[in-house]
Structure 1
Amino acid sequence: MLYLWVIILIVLNTVFLAMVPFVLPGNWLMVITASLFAWLFRDQQVFSVYTIIAIALLALAGELIEFLAGVGGARKSGASRRGSICAITGAIAGAILGTFLLPVPLLGTLLGSCIGAGLSVYSFELFAGRKSRQSFHAGAGASLGQFLGSASKSLIGIIIWFTIAIAAFWP
């Protein structure tokens, strides 16, 4: 019966993993379900406390990478310090607006966060007196950085998924 529950957990975590590229909290949902599973089946010791800590740290690393990627992309593309910080607020605002305004289900959130990061950096740099070409380059860097941050978070989600799947069947 335990293996049936493990398979249900893995299928559920597959759904959560599919949420990650769309800037949804799939990694944290995998951590929460694995933690609940570990608690519910603590007599069988399916997951060790070290496994739970490891996947929680991975999820945290994924969030930090995604959060700071737009800033890094903007800085690398020549944005000012303040301009690159705008990438964070732009990505958050863009993700929220993209969710509701872009007609592509779920993908609107990802596109919105990338576009929001780029537009906010571009706008800030332009209003700060930089030339349009330089501002555009900084904004494009922020968009690319945001996209790479989301891709990195997805890769970390895959690692979390495999960690849970292997630990569930490993004696």
Structure 2
Amino acid sequence: MRIVKLIVISFAILFLLTTAIGMLFPSTVRITRAVDVTAQYDTVYKYLNDAKYWKLWMAGTDSNTISFLSAKTAGRGTVVKIGTGEVTITRTTTDSIFSIWKSAGGNVQNAAFILLNNPAKNLVTVQWYFEQHVNWYPWERLSSLSNDKILGPVIEESLNKLKTVLNGK
């Protein structure tokens, strides 16, 4: 009986300690990458806003893994299935495209493409970020540390491919 009591108390203390450490981490995690593209602003915007062009540059998307769940392929209201996940473009402005990315496991992340135009140099800076709100659960807070290591390289690869595709145009 003593051993069981010790195990229960140890588990409770470990859980409280892990929860306290997890609360030191932010509840919102943002992963951001950017790239400079030498191309016309309208062309860059089109490749970001119209999901039919995503398969040309976005990692993990090709003709086999991307399908449209909406009649639209561009702009607000576009819904795309990529692999087992789903992307919905929620809002567009002249310099940004906002979307919600849902994984098959129910994980939801807000994302956006932000475009900064430098017409004098025919240069467009494309910033792509993912933002996720994590709950107070210790496993969510602690696992958010790995988000940058997992998602960062994928974003970089995609943006570099976008740069390669558009610099050739």
Structure 3
Amino acid sequence: MPKFFSRQFKFSMLTDFSHWIMDWIGSVSSLLVHTLLFGVAFSLVFLGFNADKVLLIITTLVSLEAIYLAIFIQMAVNQNIKSLTEVEEDIDEIQEDVDEIQKDVDEIQEDVDEIQKDVDEIQEDVEEIQKEDEEEEQFDVQNKRSLEKIEGQLQNLISEIEAIKNIKRPKKTIA
């Protein structure tokens, strides 16, 4: 069966046509066409047509048009509700994504806090090591000074010992 005669194709054509009609009814051209048709209909009375028949035809046409307009309005409302439902679903999905992102941000903040604690502990360790290094340097400086002082005293003693060695001692006679 050709696609032209398929039920889905006909339904699609009707849907497209009804969308076109809904768009056209809300346009300025629709306003002009309706104004022109009502003007022509009322002018028929002045051209000699029976006023009762003209009014009966206009009333019937306006009633039929009102029925179709109500149907088109309901179709537009249904489309808007469907669209709003889709938007609401999208908003719910976006809200879920935002909630997940917020959880991720909270977890990252916790990680940052833990890292900050680790950095603080490392900083304390570094300060303690620096303090120990400074104490060791002071100890080394004091040891160096003490060693230099002892070395100086030893050199003095060596000098004194050499001086004593150089002093001639009287020879002892053996008697």
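General remarks:
- Structure from which 66 was derived, volume of the Cα convex hull per residue in Å³, for residues 114-153 alone, options 1, 2, 3: 2
- Origin of the derived value 5.9 (distance in nm of label points 7 Å out along Cα→Cβ at positions 98 and 138; candidates 1, 2, 3): 3
- Structure with the greatest value (metric mean projected area of the Cα convex hull in nm², set 1, 2, 3): 3
- At a computed -11000 (helix-only ellipticity at 222 nm (-39500 (n - 2.57) for each DSSP H run of 4 or more, over all residues; to 500)), which of 1, 2, 3: 2
- Computed 1.6 for distance in nm of label points 7 Å out along Cα→Cβ at positions 58 and 90 - originating structure among 1, 2, 3: 2
Values in this text are rule-based calculations from the coordinates and carry no lab data. Keep in mind that what you see is a predicted model, and the values were worked out from it rather than measured. Cβ atoms are built from the backbone, for glycine too; each structure is taken alone.
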